[in-house]
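Peer 1: For reference, the structures are reproduced in the following blocks.
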Structure 1
C-alpha cells in the first residue's frame with residue numbers, strides 16, 4: 001500500500017467516523033430536545049357543554065359545525081416557527097388525546113402544545129369555540145400499576161396522498177364511535193387513550209396527490225401510476241426504453257388510454273386532499289387493565305373504532321400491535337408525547353378533524369365529560385370600586401366583579417334553587433355593607449343567616465344593631481303597623497291600603513273571604529282607630545272597634561273624619577239582614593284572632609309604640625336583623641311580621657321627600673324568600689324607592705312563587721339580575737334575560753356557589769357573564785351573644801309589662 005493511499009484511507013475513515021459521531025451527537029441532541037420540549041409543554045383539558053350548539057347553529061348541518069376544527073388546524077399549520085427545522089432541533093409538534101384515566105369514569109379531551117404556543121392556542125380556541133372551557137392541568141395517568149398495558153400504532157395502508165373516509169362522507173359524527181370505545185371500561189383499574197402527535201407536513205404529498213389525479217384523468221391505471229411514481233419504477237422504465245424492451249407509445253395508444261373511463265370520485269377526493277394543508281401524525285392506542293384479556297378487549301374496541309375511516313377505493317389504516325421492547329418504546333413515546341418520523345401518517349386538515357375534534361353537542365357515549373355550564377368573560381368596563389360580588393373565571397383567568405353604589409340603587413334580583421348558594425351570596429354582601437358602615441335590613445325567613453351575621457358584627461358597630469327576634473318572648477320588641485307620623489297625615493291612607501294588601505296576601509288562598517264587604521268594614525274600622533291614636537292604635541283596636549259598642553262610640557266621638565263617622569252611624573249600625581253589624585263582626589275579627597290570640601304575636605303587635613323608628617333606622621344607618629324563623633312562628637305569623645316591616649320601611653323611605661336627594665343616605669334592604677313578605681306595593685318600591693335611597697336585594701327559589709303583578713314589576717324595573725342554578729321551567733323563562741350568551745341548559749347545570757349575572761354598569765345593562773361567589777369568614781359566638789343582649793336591653797320591653805298594658809285596655 002502506497003503512503004498516499006494509506007493517508008487517503010485514513011482521512012476517509014476519520015471523516016466517516018467524524019460524520020457518524022456528528023450524526024450520533026445530533027441525534028442524541030434532538031432526542032434530548034424532544035424530551036425536554038415535552039416536559040415543558042402545556043397540557044389542557046378541553047370541556048364543552050353538552051348543549052354547545054348555539055341557537056344560530058341549530059339549523060345548520062352538523063358537518064359544517066365540525067368543520068370549524070379545520071380552521072383551527074389550518075391556523076396551527078400556518079405558524080412560521082413550526083416549519084423551521086434546525087440542525088439540532090426538530091419542528092415542534094402538538095398532541096391531541098382522547099383518554100380515560102385509570103381512576104375515574106369520564107372520557108376527556110386533551111391538547112398538549114409547546115409552552116410558547118400556549119397563549120396563541122388559548123386565543124384560537126376562544127375565538128372558534130367561545131363556549132369551551134380550557135383548563136391547564138397536570139398530566140393524567142392511564143396505567144394500572146399492578147396490571148397489564150397493551151398498545152398499537154396505526155399507519156396508512158396506501159400512499160399518503162390517498163384519502164381516508166372523512167367526516168364529510170360519514171353518516172354520523174365519527175366521535176360517536178371513538179368515544180363509545182371507552183364506554184365499557186371500569187371506574188377504577190381500566191385506562192385507555194387515543195393519542196395523535198402531529199406537526200405540519202411538507203408539500204411533497206400534496207404535489208404527488210395532484211399528479212396522481214392528473215394521471216388518472218389521462219387514463220392511467222393506479223398500478224401504472226404507482227410503478228412510475230416510485231424511484232425503482234422510474235429507473236426500470238428508463239432502462240427498458242434504452243434497450244428497446246419497451247414498446248414505443250403511439251398517438252393511438254395515448255388516445256385509447258385517454259378515452260378510458262376513470263374514477264371521478266377518487267380523482268375528486270385526491271384533489272380535495274391535495275388542496276388542503278396537511279400534517280404528519282403519529283397515531284397511538286394504549287389500554288391498561290388488571291388482566292391482559294381485559295386490556296386487549298379495550299384495545300380491540302379502540303382499534304375497531306378506526307375501521308369507520310376505511311375507504312376501499314382510497315385508503316385505510318393498518319393496525320400494528322406492539323409487544324416486548326416495541327411496546328416499551330411505544331409507552332415511552334406516548335408518555336413524553338414524542339413525534340416519531342418513521343411512524344408518521346400524512347393526513348389533511350379534513351382528515352385530522354375526522355380523527356379528532358371537540359364535541360359539538362351531546363354524544364351518545366355516556367362517559368364523556370362535559371362542562372356543566374358555559375363560561376363567559378366579564379365586561380371590559382368592570383368597575384374597580386364598589387361591593388364585591390365574586391370573581392369571574394374564564395379561560396383560567398380570574399377577575400374581581402364589583403358593583404357601584406349608584407347601580408345598586410336600581411335594585412338586585414336573585415333566583416336559585418335551595419342549596420345553590422344564593423343565601424351565602426346575600427350574606428357576603430350584607431357582611432361587606434356592615435363592615436363598610438352602611439345601613440342594612442336583612443329579613444331572614446329561616447333565622448340561621450342572621451344568627452351567623454350576628455357573629456360577624458365588629459365592635460364599633462355593636463351599638464347599631466337591632467335584632468328583631470319574635471322568638472325571644474322575655475323582652476318582645478313592639479311592631480305597630482298602625483303607627484304613623486302625625487306630621488305626615490297622608491301616611492294614614494298608606495297604612496290602611498298597605499294593611500289591607502297584607503291581609504289580601506295572607507288570605508289569598510280564599511279570595512272570596514276578602515270581598516267588597518270585608519274591605520269596606522276593614523278600611524272604615526282601621527281609619528276610625530287611627531283617627532285618635534291616644535285611645536288605642538294597634539291591630540287589637542281594629543277587632544275591638546268592631547265588637548265593643550262602647551269603645552266604638554268613644555272612637556266616633558273623637559273622630560274628625562265625616563266619611564268614617566257616616567259609615568258607622570248611618571250604614572253599619574243601621575244595616576239589617578246578612579249585612580247587619582252583628583253578622584259582620586265575626587267575619588272581620590276572625591282574620592285578626594289568629595294573631596291576637598297567639599302568645600308570641602300578641603306582645604309584639606299589641607304594643608302602641610314600635611320598638612324603633614324606621615325612619616331613624618334608615619337615616620342613622622342602623623343594622624336591622626330580622627329573624628322570622630317559621631319553625632317557631634308558623635308561616636302566617638312570620639309572613640305578617642315580614643309584610644309589616646317591609647311596609648314600614650317603604651313608608652319611612654317615602655317620608656324622605658322633605659330632604660334633598662343628595663342628603664338621603666343609602667339603605668339596603670335584603671329579603672330572602674321575598675315573595676312571602678311583599679305586596680303589590682313592591683312596584684312602588686322598585687320604581688320610586690330609588691329616589692329615596694331604599695335599595696332592594698331580593699332572593700327566592702322559583703318564578704312560580706310570584707304573582708303576575710309582582711313578576712311584571714320585578715322584570716320591568718330591576719337593574720341587575722343574578723341566577724344560581726334553577727329548574728327547567730324557570731330556565732326556559734330566564735333564558736330570555738341571559739341570551740345569547742347563556743341558554744336554558746346552562747342555567748339548569750351551573751355548579752353551586754356559581755351564578756350567571758346581568759349587571760348594571762354605569763347605568764347600562766352589561767352582557768351576561770358568570771361569577772364564582774365568596775364565602776364569609778367564620779364568626780364569634782361570644783360576639784353574637786353580647787350583641788343580642790345589648791339589642792334586647794335597648795329595644796325590648798319586659799313581657800309582663802306588655803301584657804299588663806294590654807289587659808288594662810280591656811279592663
Structure 2
C-alpha cells in the first residue's frame with residue numbers, strides 16, 4: 001500500500017530535503033498520510049540518516065499496519081538519536097504484536113530517558129499484568145509513591161486489585177481516581193464491575209450510567225444494558241442500545257442487508273430478520289410508540305432464540321432466553337412450559353414442577369434479576385471450550401504481523417498421541433444416532449452398545465466432545481500415553497460411556513424410537529455433525545478406509561449406515577468410493593438400530609483434529625490425478641466429472657454467500673480488493689467434490705472465511721498460501737493441522753469486533769453463527785505479508 005501511494009504522487013522536481021520534510025509535516029497535520037509519506041520518502045532519499053524522517057515514516061507505517069517496515073524505521077531512528085518517544089512508540093508496536101519482553105525493554109528504555117514519563121510506566125504495568133498479575137499490584141503501588149495524584153495510575157491499580165479479588169482495595173483506588181479526575185469514565189466502569197460482582201445491580205447501573213454519560217462507547221453501553229436486563233428494567237435499555245447502534249451503524253446496516261438477502265422460513269432466518277427490524281427501529285427518534293414496538297420485536301427474538309437453543313440442546317442459554325421472554329410477557333403459560341422443559345433437561349425437576357402449572361409459581365433462582373452461579377470450571381470442556389481452544393491456538397505459535405493479522409508458525413504444532421484405530425464386529429450390536437433437527441442442530445450423539453446393552457466408549461461420542469488437549473477429562477483411547485476412561489456415569493441409563501458429552505441430553509432421551517432390526521452385516525459410519533461437509537469428509541469417510549485396511553470388500557457388507565444422503569456431496573463421495581447407494585441407510589430415518597452383525601470402525605482421529613492418515617486417504621481417492629486405491633473409484637465415477645483440460649485459477653476466494661450463517665457482511669469490499677489481483681470467487685456448493693479438490697490442488701493462494709469449504713485444504717500442494725478469516729469470537733484451529741502436514745503458508749485475519757455484548761447476543765445465537773466483517777487494511781496487510789500483490 002505504502003509503495004503504491006508513493007508511486008502515485010506526481011514528481012515535484014528536485015526539491016531540497018528540507019522542503020520535502022516541510023511538505024510531509026504539512027500533509028501529516030491535515031491527515032493526508034499518503035502525500036505525507038511520499039514527501040518523507042523523498043526527504044529520506046536525500047538525507048538518509050536524519051532520525052526525524054525515520055520517526056515520521058515509522059509512525060505512518062505503524063498506523064497503516066505495515067509493522068515490519070515501521071519497526072525498521074524505529075530502529076534506524078533510535079540508532080541515530082534515541083529518545084523517550086522513539087522507545088515508547090517501538091514498545092507500543094511490540095506490545096501490539098504480543099512481544100511482551102521486547103515491549104517491556106522498550107518501555108524501560110523510555111523511562112530511563114525520562115524518569116517522569118508516566119505513559120511508559122502505565123504501559124509497562126500493563127505488560128507486567130499480562131505476564132504476572134500479582135506483581136502488577138506491587139508495581140503500581142510503588143509508582144504511587146512517585147505519582148500520588150495521577151488518576152489513571154490509581155485506576156490501573158484498581159483494575160489489578162480487582163483481578164486479585166481485592167474488592168475493598170479496588171473500590172478505594174477507583175474512588176481515589178474519581179476524586180482526582182471526576183470525568184474519568186474508566187474508573188466509573190470499574191466501580192460498575194465491582195458492584196455487579198458484589199450482586200448490587202442498582203449501584204452497578206448507577207456507575208455504568210455515569211460512564212455512558214461521560215463516554216458512551218458501544219462496550220460501556222452494552223455493560224449498562226446487560227445490568228438493566230438482569231434487573232428486569234427492560235424499558236430503560238433502549239437509549240443505551242440506540243447509542244451503541246449509532247456508533248456501529250456500518251456494521252448494523254450490513255447485518256440488515258444480509259438478513260434480507262438470506263431471508264427464508266427457517267427459525268434462524270426469522271430471528272435475524274426480526275433483529276434487523278429492531279436495529280432499524282432503534283435508529284428512529286425515540287418515543288413511547290417506538291419503545292413499545294421495539295419491546296414486541298425483542299420478545300420475538302427471545303422466543304425464536306429460546307427455540308433455537310432448545311434445538312441445539314443448549315438448555316442453559318434457552319433457560320436465560322425464556323426467563324427474559326417471561327419478564328416481557330408473564331401472562332403466557334406456554335413460556336413457563338418451555339422454561340420447565342429447560343430446567344428438567346438440566347436435572348432441576350423440582351424447580352420445573354414448581355413453575356409449570358399455569359405459570360403462577362415463583363420463578364426459580366436463576367431469573368433475570370438474579371446473578372447466575374457459574375458452572376463448574378470443566379462443565380464446558382469440549383469442542384466449545386475457550387480455554388482449551390486458546391491453548392491450541394497458542395501451540396501453533398501465531399505471530400502477529402499487523403492489527404488483526406497473524407501467521408501460524410511453520411512446523412509448529414502440538415503433538416498428541418493418536419487414537420487407537422480398528423474395527424469391531426458386534427453380534428446383535430445396537431446404535432443410537434441422534435437425527436439432524438436443523439442446519440445448526442445436526443447429529444449430537446452416537447452411542448454404540450453390545451447386545452447386552454454395554455456402551456462402548458471408543459465407538460461412541462456426544463457433544464460437547466473433548467478437544468485433544470482438554471484437561472481433567474479421561475480420553476477414551478488405548479494409547480499407553482493416555483489414561484484409561486472411567487466408564488461410570490450416573491447420568492446415563494447405561495453406565496459405560498465416558499466423555500464430556502456423556503451427560504448430553506441427546507444420549508438420555510427417554511423417547512428413543514423402537515430399535516429397527518437389520519439382518520446381515522451392517523457397517524456403522526454415522527458421526528457427530530455428519531451432515532456438515534467437514535465432518536463427513538474428515539470423520540465419516542475415513543472410517544471406510546479403516547474397513548479397507550481390515551481387508552473388507554463392499555460386497556461383504558449388506559448395509560452402510562450414514563447420517564444422510566440428502567446432499568449431493570454425500571452421494572458423490574460414496575459413489576466415488578464404490579459404495580452402492582442402494583445399500584446405504586440413513587440414520588436420520590433409522591436413528592435406533594440393532595444389527596445381526598454390527599461392523600463398527602473406530603473414529604479416525606480426535607474430533608476437530610485432522611490426522612495425517614485422513615489427509616492421505618482423501619488425497620488418494622479424490623484428487624483428480626491422485627492414487628484412488630485401485631479401480632474401484634474409476635468404475636463408479638462422479639456424475640460431476642471434472643474436465644481436466646480446463647485450467648483452474650491460481651488465486652481463489654471461497655465465498656460463503658450461500659451459507660445460512662457466518663456470512664461475510666462486506667464481501668463486495670473484499671472482492672473489490674481481490675479481483676484486480678487475479679482472484680476468482682468460487683461458491684463450492686455448486687461444485688462436485690472432485691471439482692473442489694482440483695480447484696484447491698491447483699490454487700496457489702486461497703482466501704476464505706472460516707467454514708467447511710476449507711476442508712479442501714487437504715488437497716492443496718505444498719507451498720500454497722492460505723488466508724483464513726475469522727470472527728474475533730470464533731477462532732478455531734480445525735484446518736491448521738492440515739496446513740502443517742502439507743507445508744502450507746497459513747495466515748489468518750480476525751474480523752471487526754462488535755463491542756456491545758447484548759447487541760451481539762441479539763444478532764447471533766452463538767459465536768458459531770456470528771457473521772464476519774473483514775477490515776480492508778487488515779486484508780491488504782495479510783496479502784502483502786503473504787507476497788500477494
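Taken together, the values in this text are just the output of simple stated rules run on the coordinates, not laboratory data. As the structure is a prediction and not an experimental result, all values here were calculated from the model. Cβ atoms are built from the backbone, for glycine too; each structure is taken alone.
Peer 1: Taking Rg/Rh (Cα atoms, Kirkwood Rh) from the coordinates of each of 1, 2, which one would give 0.99?
Peer 2: Source structure: 2.
Peer 1: Out of 1, 2, which one gives 27, 25, 14 for semi-axes √(5λ) of the Cα gyration tensor in Å, for residues 111-174 alone as computed from the coordinates?
Peer 2: It must be structure 1, since only it matches.
Peer 1: Work out the source of 20.0 here, i.e. which of 1, 2 gives that when mean count of other Cβ atoms within 10 Å over residues 151-158 is computed.
Peer 2: Only structure 1 yields this read-out.
Peer 1: Which structure, out of 1, 2, was relative contact order in percent (Cα under 8 Å, 6 or more apart) derived from, given a value of 16?
Peer 2: Attributed to the structure labelled 1.
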